[in-house]
Structure I
């Protein structure tokens, strides 16, 4: 194998690796955005749950015997 063909082969591999890295960057960025959205939604839900729990005890089940006893 001569030097010219080796250089051409290495250039092809380098080009492929650069394209692959660019594609991975796009995927990682979109995943980062999605994780931020999910984190925000989770925090919102946690706040809503804690607010509804602190509003009062009207949602708690009474401590009574079930009717079949």
Structure II
């Protein structure tokens, strides 16, 4: 998949993903909520930060990268 996430966006996703993973361990919610919502969301954000590609951005035709900044409609 082509990269569509810029460097600043990747950094914010990494920080948010780490925060969500920490919340999945420390939050006082039922384990299913912590595992699915916080853990799954945190892993997705870390994966998009690592690979630089976001499926949601691709489906919407959005790119935050300078070179690939196009919007298909």
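All of the numbers you see were taken from the coordinates with simple rules; none came from a lab. The structure presented is a predicted model; accordingly, all values stated were derived computationally and were not measured. Cβ atoms are built from the backbone, for glycine too; each structure is taken alone.
Of the structures labelled I, II, which one yields 36 when percent of Cα pairs over 20 Å apart is computed from its coordinates? Going through each structure in turn, the value belongs to II.
In this comparison of I, II, the computed figure -16500 for helix-only ellipticity at 222 nm (-39500 (n - 2.57) for each DSSP H run of 4 or more, over all residues; to 500) is attributed to II. Computing distance in nm of label points 7 Å out along Cα→Cβ at positions 18 and 34 across structures I, II gives 2.1 for structure II.
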